[in-house]
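Below you'll find a set of structures to go through.
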Structure 1
Amino acid sequence: MEFTHCKNVLIQDVFTQGNDMWSTHPVYCENVTFRNVTIHGGADGIDVDSCKGVVIDGCSFETRDDCISLKSGRGMEGNTIGFVCEDVRITNCTFKDAVWACIGIGSETSGGIRNVRVEHCKCEGAHTHAIYIKSRPGRGAFIEDIYMNDIDVSNATLGFLRINILNSGLQDPNPVPGDAGIPTVGKFVFNNIRVKDVPVLVQANEISAKKPLDGLVLSNITGTCGKGILLANVNHAELKNINVTGFTGPLLSTYATTGKGLAGAVPLEAPKEPAPIAPSAEAYVLK
């Protein structure tokens, strides 16, 4: 199901199964509500693409790719169109993913993504990370104002949270060049998170030194994990009430990170930055 340039859409009491492409794809839409939707899919469940005002409430997912993915276009095309994916509310949902993440934010982020709120959800299976925020130089724009609260995480193969702004996905055919192509990221809050046997708690060490993540709150996190928290190129971090057990090695490793609650951190290697993207020989023209 694909909705393009639609307003005031309600998808309710719907079941989908067996598709090998994105199950449901609203693009350039406003005021879209998914309620009591069940998706058993061979790829992504719901892809919110360059939309404003989306509610996903009381839904259940069993997918082979991201259960929910938030996107806003690629490279110069998405950056030129500039249709922000914003004002998204995800509540009271259950996620099981067999190949990728429960909630993916990116990697198509060239129009920008902001004001996302996720609450009262259960991530009951993820082949990679329960939450994966991802982009790369060449996408430009921003990912900001991400708030997640009251989340249960179990059976996540790689970990609870990964933030990768350096190398997610293939490079776009027409990337945004120079420093403008490095996404701006910040104002991320993760509160009241309960994890069970996640291999890595937080992997947030794939962020550009040219545009550090500005504002990361990790608070009231409990449960069990194999390894702790990795932070690189993060400003104004705030860690409090991190009460996890079972991990080996340090609870916190950092590189070029400032903020509160960082006492006892051990040094972390600097992330490897990709080569700069040179301007194209010809000016980009939107087709």
Structure 2
Amino acid sequence: MSRVREASLRATRRSGFAATLPLLAALVVGCASALPDAPAQITVERDLAYVQRGDRWLQADVYTPAGRGPFPAVVLVHGGSWKRGNKQRMAKIGERLAQRGYLAVSIDYRLAPENRFPAQLHDCQAAVRWMRTNAERLRLDPARIAGFGYSAGAHLVALLATMNDEDGLSEDLAPPAPDTRLQAAVLGAAPVDLAHFPANAVFESVLGVSVAERPDLYALASPLTFVTPDDPPMFLYHGTDDWMVDSSQSHRMLEALERARVPTAYYEMPGGHLATFLFDEEPVRRAIDFLDRWL
């Protein structure tokens, strides 16, 4: 299978995660209180319930392009250290995708530490099932669904892209349940190999234990563990000065995907973790070009 290489790998600028990883809580700062109106050529449905967890319904915002469809679709997963943030953080990317002809579904998911991993992954899987179950109503093509996430959200999208039901993390549901595998993925500054970080409170918050206590759980929560030749095409991007999630994480994932002959593209830009998310015009444009090719 052919692949696209958009940027050469660069040497890792820093050896690893800083001990102050809890600052990852500030990794994305979408302005949740002041969403702009959607451009006239797209429509937005907000706060659609997609799965019930206890007495709470999790919600999604759906960005639909002009036209009749069915449209290729993208599930959007926000960052925030798995314990902060909401679907509104991905609003700008949702609008840009809809302007390019994609139906985008930006989701909320359960947050740590009240909800330990894999609750967050189960919610992402439920969102994809909801999209496929409601494909006709939403006017999406259930055979063409991609994922797009940044940082903690990219970690969850990477698991959606690499896992299958036999890998031990899927929610135990009565069959038949719609498939949750993706047909393409976009990973921005994704933590993919959780054991290769200094011990930190963020991972312990979402996983409930330290890597020393449960190295097996850290491996199970790492998308790198599940890379196989049947994985979908993936676009990765990263800031060269990212000290929260070192760019070596993207390099590790890219190398594993290339060894498995999975179609990939990679883009590096100057800047740190937060700046790469905020000033995302070029990486998002390239990511959507990549989706155009593979979806």
Structure 3
Amino acid sequence: MSLLEDTLDIIRVKPNKKFRLKDHDSAWAGDPKIPKKERKALAEKILSEDVTALAKAQDLLFASDSYAILLVFQAMDAAGKDSTIKHVMSGVNPQGCQVFSFKHPSAGELAHDFLWRTTRDLPERGRIGIFNRSYYEEVLIVKVHPEILANQHIPGAAAKKDIWQARYDDINNFERHLTQNGTVILKFFLNISKEEQRKRFLERLDDPTKHWKFSDSDLAERGFWDDYMRAYENCLSATSTEWAPWHVIPADYKWVTRALVATIVTTTIQGLDLEYPEVTPQKHQLIADAKKKLEAEN
């Protein structure tokens, strides 16, 4: 197994096994025998190469019109979801990629089942869809703040002791349905440490150009850190499957995060063995005729 394959195996959450955050280093930055400066340069080189390769893979994905790709990003605040999406997808044709960010559900969204609002935004065949937060909020923030459940007006929900397992099952079945119909699902948990989050919050407060990013709710949710970590452990254990695996991406160093996500997305699409549509003999003749006409104009 190569170093890359070994790394990807480590960060992929194994199905049907208990997931423990303590087994995953948020500050992982590659081989410690290589100086950090060199490791960062290598990661940035990998990112650059993969961004170029991803642009080509996305073009082939669009042309083949067979698979859709769904990327799901979940993380604590300041883990770098926005910047990771921005850097990894920087070379992709905007026409073939859509990003959706899911905040607090509206009254209209609460009137439907918890999968409804994200289902509306699933990618079409040939496209890459990105969920910045997703239906997983329903087993994360709602689990940490069970009072939110009361606003969803689900008959008897508050009394159901197994409601979280039921939601895990619904998600697994939903993702199984998607994959059986041609949607490839890649899920990324950006694993940031509490200390690194503190540093990034302070950077936002010290930089006037980043003040717009800060909300008083950021600090409020930070107070529930341990509850969120337990919720993530339970969620990733229950919903990392063979058909829709979770990847725990070290997020304390953004250059590590971006390189790993880019590599996983690019190699996954390349592994689909996509081909450009076959050109029929009739179309070959039309192409030849069109070329002759255009050349004759000179």
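What the table shows:
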quantity: Origin of the derived value 3.1 (distance in nm of label points 7 Å out along Cα→Cβ at positions 70 and 270; candidates 1, 2, 3); calculated: 1
quantity: Among 1, 2, 3, structure where helix-only ellipticity at 222 nm (-39500 (n - 2.57) for each DSSP H run of 4 or more, over all residues; to 500) as derived comes to -8000; calculated: 2
quantity: For FRET efficiency 1/(1 + (r/R0)^6) of positions 246 and 278 (r between Cβ atoms, R0 = 35 Å, to 0.05) computed as 0.95, the structure of 1, 2, 3 it came from; calculated: 2
quantity: Highest-scoring label, criterion being relative contact order in percent (Cα under 8 Å, 6 or more apart), among 1, 2, 3; calculated: 3
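Since every read-out is calculated from the coordinates, none of them should be taken as a lab result. These numbers come from a predicted model, not from an experiment. Cβ atoms are built from the backbone, for glycine too; each structure is taken alone.
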